[in-house]
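Bear in mind that the values in this text are calculations on the coordinates, not laboratory data. If you're wondering where the values come from, they're calculated on a predicted model, not measured in any experiment. Cβ atoms are built from the backbone, for glycine too; each structure is taken alone.
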Structure I
């Protein structure tokens, strides 16, 4: 999945893949977020109590004409699994 931008919440800066930067208006925190093609995001932050990194995933799935909610949810879960698998392989 192509990364389209990186957000550094601590410095309040968004950097696009072509290097353009802009300010972001969010409360500062020790978080990195990566915007992906298709409107998806992966966010990382250190744990506050343990020596580990926490990952959060945000996926977007548009419902197709005639598609059930369960079918759209299944597609979203499959996309989530595809995004999480490479990180799980690296971190065990």
Structure II
């Protein structure tokens, strides 16, 4: 759980929002982008604002490489598989 009060007190942080293309990810971005260096990831829906990176978090090495490249102070993991039927049939994605 992120301590939002702590994050508000910091002057400038480098943040990575994993799963930034969804409704919650964009709200998190809107909240922090004015006072922080925020980058986001997306899987299929390219983000039309801010700095974003295409990432499939199931690709472990790519995920590690991106986090090391960005070197964020904070990572907000905000991904979800929203297709309920796919969740039932493709257990690998859980």
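Observations
- Top of I, II by distance in nm of label points 7 Å out along Cα→Cβ at positions 11 and 83, largest first: II
- Which entry (I, II) yields the derived value -0.60, -0.68 for log10 I(q)/I(0) by the Debye sum over Cα atoms at q = 0.15, 0.16 Å⁻¹: II
- Structures I, II, by distance in nm of label points 7 Å out along Cα→Cβ at positions 35 and 51: label with the highest value: I
- Looking at relative contact order in percent (Cα under 8 Å, 6 or more apart) over structures I, II, structure II comes out largest.
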